[in-house]
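Just so it is clear, none of the values below were taken in a lab; they were calculated from the coordinates. Not measured: the values here are computed from a predicted model. Cβ atoms are built from the backbone, for glycine too; each structure is taken alone.
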Structure 1
Amino acid sequence: MTKEVHISSLLVRSNPARMAAVLDTIKAMPNAEISQTDPSGKIVVLFEADSDRAIGDALAEIQLLDGVASAALVFHQTCDAQELALQEGTPQ
């Protein structure tokens with residue numbers, strides 16, 4: 001069985017007054033990367049995980065954060081881990 005890598009992006013809308021705390025919490029999450037932010041409270045988050053369940057769990061966790069108005073999955077792709085590593089030039 002081949003190992004899968006799940007890559008996704010989330011769009012988060014936060015209260016601008018709480019955005020710094022929301023960003024700190026998301027940055028502390030495993031496999032999360034802040035891609036972009038906007039002063040109005042918009043945050044684009046990239047996730048890479050080994051299952052779609054991990055992505056769903058992270059999304060649910062973000063949706064429940066104090067200061068988050070909404071969080072939505074906007075992209076999800078499943079890749080073969082070995083094939084992805086070869087494309088990135090890091091054979092496994």
Structure 2
Amino acid sequence: MDHTQEDAAAILNRLRRAHGQLAGVIRMVEEGRDCRDVVTQLAAVSRALDRAGFKIVATSLRECLTKSEAGEETPLSADEIEKLFLTLA
């Protein structure tokens with residue numbers, strides 16, 4: 001999984017944000033916060049993780065297309081990329 005520095009930074013940023021949000025959810029549960037507030041924040045964590053996963057798949061797809069056009073061997077086949085994408089669905 002070769003990513004540019006920019007792609008890697010974007011993915012790491014999303015994952016760090018999700019990590020912080022999850023820590024907040026844990027704290028909310030420990031404090032006995034309202035169920036609606038906890039679920040709202042948990043949904044935000046889930047969306048952040050989904051977006052990070054989609055960014056990883058999109059980056060891999062872009063890399064495969066670029067390498068294919070250049071006549072280089074691609075790291076993943078189209079079927080493998082599809083499987084990764086469907087894993088997130």
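So FRET efficiency 1/(1 + (r/R0)^6) of positions 39 and 63 (r between Cβ atoms, R0 = 30 Å, to 0.05), computed for just one structure, reads 0.90; which one of 1, 2 is that?
Going through each structure in turn, the value belongs to 1.
A value of -28500 was computed for helix-only ellipticity at 222 nm (-39500 (n - 2.57) for each DSSP H run of 4 or more, over all residues; to 500); which of 1, 2 is the source structure?
Checking each candidate, the match is 2.
Looking at structures 1, 2, which one was distance in nm of label points 7 Å out along Cα→Cβ at positions 15 and 79 calculated from, given that it came out as 2.8?
2
If mean count of other Cβ atoms within 10 Å over residues 31-38 computes to 13.6, which of 1, 2 did it come from?
1
Where does the value 43 come from, among 1, 2, when relative contact order in percent (Cα under 8 Å, 6 or more apart) is the thing being computed?
Source structure: 1.
For Rg and Dmax of the Cα atoms in Å, the calculated result is 14.3, 46, so let me know which of 1, 2 that is.
Only one of 1, 2 returns 14.3, 46 for Rg and Dmax of the Cα atoms in Å, namely 1.
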